[in-house]
1. Of the structures P, Q, R, report the one carrying the highest value of distance in nm of label points 7 Å out along Cα→Cβ at positions 231 and 247.
2. When Cα extents along the principal axes in Å is calculated, the result is 60, 47, 37; to which of the structures P, Q, R does this value belong?
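Throughout, read-outs are computed from the coordinates displayed, never taken from laboratory work. Note that this is a predicted model, so its numbers are computed, not measured. Cβ atoms are built from the backbone, for glycine too; each structure is taken alone.
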Structure P
């Protein structure tokens, strides 16, 4: 059986790429098809694979500004010829799931979310104050076309797997398709139990609008507690201009540096709505509690009062109250880590292996 992997783009090792890395280990001979690849930004496991890219990879400024080519993504993903493959596995939060496959092939999509730019988080990306006037006007015409195309081509997927119950419900809502659910992997072995802290709060995040790092900046500007932000993204300069001296921006950090930050922090601040959220589980694997917005995947990975606390509204007052509540709770670091171990990389790998084998047997039996 010939197998191919399809991923939206390869520009850095975030949660989706850590899922892809496990699939690369499960299927070492499978090539990767992707819109673009910024060489050297991925793990050695992924970089060692045979990687096929689309014409997006040759466009100007694709290193940092590939998102501006969003209207071209449907054309780019349609150019791949996957007719030689019997099993295609896509890992998708944008257009990888819309790839064309042979009629008798199996296409299993591990869906991080239906494309958030055009569905559930359209306003966070293209609302007033989030995008320029010209972009907002253009997206008024482009978004409906992308939604139509996204729904129509979702039928190319044989089986959907959602990364959380939240995403599973979105797949049903937007595509009217049922989905199974397997939680993403957390490399818990990278993180060691820590029972001490150095009196600072931590954010580990891409600096993009929907992550709501701006909310945390405003809260810590007011409460004057020390906040360290690790991550990069298009919102970087804007956030730095808002921040007071008690807030430090570290930029991109290696896995080793992140493990040290988790071990040293008082708690992780997680102010956005996520599809799942691997970062909170990395913090919990280090024995550290999380202050999280009570929507999305966080509701499935954090136990209020035991491994963290929730805030119900994305407002300064609500987040500040949660930070204050956290300071009054005596958390058990070992219990927090034990909770995170239930989402380990080895568990994910075995579940995915069993799932693929089961669906292939089922497909062959139907024939």
Structure Q
């Protein structure tokens, strides 16, 4: 998939822009706070129907404006044109359309334009709670497995209903609990099996990328644990109900699954330096890209937002070699350091565009390739 043209109105600090992109490499240069990340976020929005940074759609609207619009014109590998549109007016529901036909369910769009984004916000994967690491699995698997996404939606709905019963001030019939627990167990088993299979296939790819970037300086691991490992999930939910009633929410289930991120046999959250943490995260995301490419038989878009900060020169060089290779398709990359971008341009060759971003205004830099 290739993004040929992007139009934005009133998205965050970008008032209006119309951009034509290179099929290979698109570089965005500018100081912090100018809008580089906002531009990548608009591209992300067209793949996932939401912002990567702020899930409240109305807060992504430019201040003092009553609407925003993002429109992308794509081309598939066989040359088929695709138009994706998202528009939202204040105090109204957003509209999401493919080729001018509105989706009845946003979940139907997820996975149509596979995309991987690497950004400073990824630090939450290591520093944040387990929900961040579950979200990482959900984002990857949902892009190639519709059954997984449906199971996840149904599981979350059932858990919400069960939690409402747990908070009730009156005694609730056990049969009502069983309705939602059975749905949680049924969909939870599907989610667990698919997460387990994903991690088994994903880990060797991730370790290879980490080894390449670090030049074999460290050993990393990624392990998955779940309450579903302990036996039938329905039994686990029923056994936990008494304690759950005291707490007022569900303490057991696949919504508590964890990904253990290890460096040299110890949690990277505790042991890793800034450079090691950054290497770990970039390797995770590049492995995500490679995994989606294999499972979807299409090349995802790759968004790299300020990825070189806190990395030594040798690791920067290895990443440059990786992304400049033939394994990657269309790349969007931001940096405040023009030297980093020039290093990549020298490796990639001729097919690129360079843009400057200043206070939300994006312009192709003079003298750069058209």
Structure R
């Protein structure tokens, strides 16, 4: 698999840009800070996920003064050509239109099937030191990349959660009638069934990932350490019972307060909670190790090579860790950005200077 061409219009700083990276090896994008290097990787990420790794507001990706941004990519799976198109339209709210070979994807899984991706960014350390939402988002994307069917489960759970929350909001904090209680019980039943399946899938992922993270961390940090991934649910016992027990609180708040959408993953380093007790260097190494392990798992389980993105990562690493990361990078297509001199151990097949292209 390899991305052969990326074209953007009115995306971030770029009026129009076309780049053709090497589909099988390393391509480096160089230029000074603030000239759009990260935006190129963001455009690729957007094709793979219909979202951004820099912002939760889609309108931020549209060039100032424009109401429409377009991202187009062409890649090949062996001999099969795949075309990806994303259109962002600014209005009362920004709308997104995604196409895979001219067809709307049915789910996130369709995008993952077309363009699995592994990304390393300086902000990626948030998977370790950030809040639960950062970890839930990361592991949801990874779970879909590892097992495409998981994407449908995640989206079904999100739809039922949205419906249950809509019913709770419609009560406006007032006590529900018997009919309203029956209605919420239906949504609670569906949410509980899907939620239990989602937790099971998440725990399966963590079980498979944990030894791989430990190995990657040892090789990256150059030291032996015990790494653990511990699932932390937001409830105890049976999920349906927990939903019933928290219904009064949910009524007052207007949303569902327990379930997989509120759960967390505790990352442990030598039995310490890495979020609060690891050093910055340890946190960064763990974040990189988690991504390397996830990339390895996708390759093993699906037999595909995810596209690897590295956004100015080496400026955040000491020389030793930087060299070890280079030695651990998987084979296949890798896109790298840097404002600094290219690391000596990095041997790009293509170097693209983005200076004056914005």
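1. Max of distance in nm of label points 7 Å out along Cα→Cβ at positions 231 and 247: R.
2. P
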